[in-house]
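A.B. asks: What follows is a set of structures for review.
Just so it is clear, none of the values below were taken in a lab; they were calculated from the coordinates. Just so you know, these numbers come straight off a predicted model, no measurement behind them. Cβ atoms are built from the backbone, for glycine too; each structure is taken alone.
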Structure I
Amino acid sequence: MRLLRYFLRAYPWQSLVVLACLLVAALTEGIGLSALLPLLSLATGSGADGAVRAAPSAYEQWVRAELAEIGVEPTLGVLLALIATAFWLKGMLLLLSKKQVGYTVARVATDLRLNLLQALLTARWRFYTRQPMGAVANSMATEADRASEAYRHLALIASYGVEAVLYAGIALAISWRATLAAGLGALFTVSVLHALVRMSGRAGRKQTRLLKSLLERLTDALQAVKLLKATGREASIGPLLAEDTRKLNRQLERRVLSQEALRALQEPILVSLMCAGAFVALVVLAMPFSSVMVLIVIVTRTLTRVNSMQSKYQSMVTEASALWSLSELIDRARQEREPLGGSVAPHLDRAIEFKKVSVRYEDRPVLDEVSLELPAGRITAIVGPSGAGKTTFVDLITGLLKPDSGQVVIDGVPLDAFDLHRWREGIGYVPQEILLLHDCIRTNVTLGDPNVTDAQVEQALRSAGAWEFVANLPDGIRASVGERGALLSSGQRQRIAIARALVHRPRLLILDEATAALDAANEAAIWASVERLRGATTVVAISHQPSLAKIADRVVRIDDGRAVETAPERPARAPSQEVA
């Protein structure tokens, strides 16, 4: 019922269209099956020996009366035509309903993927950093498809259910005693085989959990594959992946066993019930042969549909675990939705100020009541030991993190009052971990922005000191960088990332160890480019390289939760003073 409520709320009109088509198709088939009764009566009428058949049943008499009411003579040709027409019409209606189901299945997977993507992209940064990328990839790829298949199975259950109810109604009109016996047989079959359904459901839940674990480990291993191979440690990750793979295989085996056992046992049980029912109807109840034949057809179809419902229910509960897993991730991400601040248009003309800003990670203070001013249009170097809070410092400026106390103020306006999305659009950022797409250099610089021209890309590459090596590539800016930039050196990857940060002419440029992988000559070229931005762009640079202090207007050392301004290696600077 939970799954039914979910899909009815999410796709109400699509589900109603499917249900309406199924109802009309079932009624049409009912007309065709009802016409079988007088048809068989004609076929089993008085024989050559003059024997007279048994009196028609009450239901057959009602069918003949209804045909007469609409002016249809129940002759052989008319009845055959009526049956053929009914089943053709049923087939068209079923095609329409199955097409709608197929379209909705595709939409379910698409909507789940888009909802997950939107929820993750709008979540707080701290939430995002706690999510294993392998689990997210699994949700986006396999869980979305499995969840959409749950809708398909649910629709098929509804289809088979409508048909089973109709068949049961016709059988009840022919003989309530035979229908009651068939109903008890169906209940017996479902009860006996329900253990296989439970087995499949347990296997599906474990499959969902194990796939997450496997893809989490696999993603981590692939990110570190160079390190593993270079140090001869690739075999160390193998047992972890192999163990999850073996566990997953066992659950898949249980799933296959339960599904195939259900299919294998349903048919012999059904045939046994039909044989027993035919014997009772013909010998014990002495029913007319034509009625018994129609009953056999109808009851067989009823029990077949009940068996099919059970099979699809088994598949549905197996796949439903993926839907709940994916929905849980989407709900958690939505609960962590990042507030995008106010509506004030962003600007940076005077300064970025920290006013008694404190940040704690769990119980550890990272910044402790830091008060500091970063002048606009100037170059500020942020230095300090690893883990001191330098990256936290710039995350506060971008709004990715919120201070536990205190305020970050831009030109006298609290950062929270700005439209954060527009504020970030004016930031060029080069993080410590360089991310390059498996695409060409141009796409990696523009990130797919169609408004950026080739001339702007070239200028950004020149500013980043990357144009010389890019121009010498056979395909220039359209040369592929490989997976995670594997076709480039570490220094080249870093220069591409710097070009990406500069291509939009940002008002604020943040460099987080941007020259760590460069040699002295290239580092000097980068800092020379950065120095030319003085006055037009505010630069906040984190670096351990002493050459940064030579171009910086201010040097701030972060250590033990405090920020202390020190004199840069430039002339005419004031002596060291504590600013917080």
Structure II
Amino acid sequence: MNTELVGIIAMFVLTVALAIPFGKYIAKVYSGDKTPLDPVFNPVEKFFFRISGIDVKSEMNWKQHMAALLTINFVWFVLSMFVLMNQDWLPLNPDGNPAQSADLAFNTSISFVVNCNLQHYSGESGLSYLSQLFLMFLHFVTAGTGMAAAAVLFMALKQRTTDKLGNFYDLMLKSCTRILLPVSVVVAIVLTFNGTPMTFEGKDTIVNMQGDTVGVSTGPVAAFVAIKHVGTNGGGFFGANSAHPLENPNYLTNMVEMFGQMIVPIAMVFAFGFFLMRKKMAWMIFGVMTIGFLTLTVPTILWENGGNPAITAMGIDNGSGAMEGKEVRLGSTASAFWSIATTVISTGSVNSMHDSFTPLSGMTQMLAMMTNAFYGGVGAGMLNFFIFIILAVFISGLMVGRTPELLGKKIEGREMKIAMIVALLHPLLILAGTALAAAFPAITAGTLNNPGFHGFSEMLYEYTSSSANNGSGFEGLGDNNPWWNISTGFVLILSRYIPIIGPIAIAGLMASKKFIPESAGTLRTDSGTFGIMVLAVIVIITALSFFPALTLGPIAEYFSLK
């Protein structure tokens, strides 16, 4: 067993081990129980609410939660458009970077407001430090938005009949201050001590190996990179993201950044169990997610360690794996693991170029985003998985001839209609977007770096990443033009807010229903059998929706290499 593999196994086991007590802490935060950080953050939160005039004791129903969420997200979008389109004359622009065009600013603003962070620009040349700082602010608050929505779900599923589900602003601020900020500070300190810059000075100069004096972009990188991972945002300070040596200097920082992006999504699963006092159900959810994650991860590592067969056929040694587009300091195993972790969790950061992976590895990366249910982003991951639980409960109820029930509440026609709309929206956005791009080659002419099957995969990946709120890309695609900026922008809007509103609407409707005590005939939703049912629903929906498109892209490319 190579040292890279030992490293990622140890990191994953440590992450899960720490996620359990961290999940208990998150449950206490949302329950309003005392935590060790209260003396630090109570005064901070009271100050914010005092100057804003928000009464956190005023509880909201699910519709008021969603109205508050959409309103504040719109305000952030307007502010982001202003900053990006005027950054050339605004302060903190030591390198003199130009303002973004309207279509690029639209895409960037939407992308960061919806926690996707799809980047059609290169950070070091496309943004000022002020813009980077504002996007770092969005890293926090948009992640907090998703976590607040998940907290509303937790409250709605408690064994009670109510329409009072806490206060959105209280839940969002606590998510930022008490959960995201402490972890981000720890990660940022580790990065800083390992060489990641944290400065407001402009470009530094070095003499390269050819003897030329060149400028090297720096900036407040360590803080930005920490929250980009902890908040499962993924938007990089530099164009190369975490493949850049200043964002990810060495193997230790690589492990810390992977830990950073995995800890909160996994902890949210256990927080669900602690909050509802249903630990067995949390373990069932974690088990299904982990089986799906490992099913995608293991073959990807094997394929990338096996090297590219086309290069092997040329008589070139592939002993170190398929290393095109990967950093030698990180290796093929750690890069392959990261590629699935970042697409499963919807972080979207990259430590290697996904466009250079072998065809079937590109397929598993897309499948991770197409399923969009294994761990997922902070908050949003639990919301996505909740939809599949609803579908599995309904199907199971039909199979045994009983009215479907979940946690003591009946699931009826309204809930199922909403669940089906949310479940089918994801493949619709991906496949419709890709079909339009393929149907009008004149519009996308010159944007594809590769013809044929791989070119199709580049388009499919772009819309998959947008719809899954991921943000990574097959970077052979020249995506900074009006078509890609605007089309993916609208996919981003629909794929973020409907999958949040839908589950919260279902949860709100269930919360208002009369609680039905469990009986001998109640379907157990914390058993391994039900876990298998949920996994089967996820696999069937994904396979039926996406197999034809994958056949035209990565699968066809794989057989073309034979």
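A.B. asks: Have a look at I, II and say which one yields -0.79 for log10 I(q)/I(0) by the Debye sum over Cα atoms at q = 0.11 Å⁻¹, for residues 180-515 alone, as calculated.
C.D. replies: Of the structures listed, the value fits II.
A.B. asks: Quick one: P(r) over Cα pairs in 20 Å bins from 0, in percent came out at 16, 34, 23, 16, 10, 2, 0 when computed from one of I, II, so which one is it?
C.D. replies: The structure behind it is I.
A.B. asks: Here's something else I'd like to know. If relative contact order in percent (Cα under 8 Å, 6 or more apart) is computed to be 19, which of I, II is the source? Before the final figure, lay out the partial values.
C.D. replies: Working: I: 14; II: 19.
Derived from II, not from the others.
A.B. asks: Upon calculation of FRET efficiency 1/(1 + (r/R0)^6) of positions 284 and 332 (r between Cβ atoms, R0 = 30 Å, to 0.05) from the atomic coordinates, which of the structures I, II produces 0.00?
C.D. replies: Source structure for this number: I.
A.B. asks: For Rg/Rh (Cα atoms, Kirkwood Rh), for residues 364-459 alone, the calculated result is 1.14, so let me know which of I, II that is.
C.D. replies: Derived from II, not from the others.
A.B. asks: While we're here: Name the one structure among I, II that FRET efficiency 1/(1 + (r/R0)^6) of positions 348 and 412 (r between Cβ atoms, R0 = 35 Å, to 0.05) of 1.00 was derived from. Walk me through the numbers on the way to the answer.
C.D. replies: Working: I: 1.00; II: 0.45.
Attributed to the structure labelled I.
A.B. asks: The value 22, 23, 19, 16, 11, 6, 2 for P(r) over Cα pairs in 10 Å bins from 0, in percent, for residues 292-339 alone was derived from one model only; which of I, II is it?
C.D. replies: Attributed to the structure labelled I.
A.B. asks: Comparing distance in nm of label points 7 Å out along Cα→Cβ at positions 420 and 436 across structures I, II, which is largest?
C.D. replies: Sorting by distance in nm of label points 7 Å out along Cα→Cβ at positions 420 and 436 in descending order puts I first.
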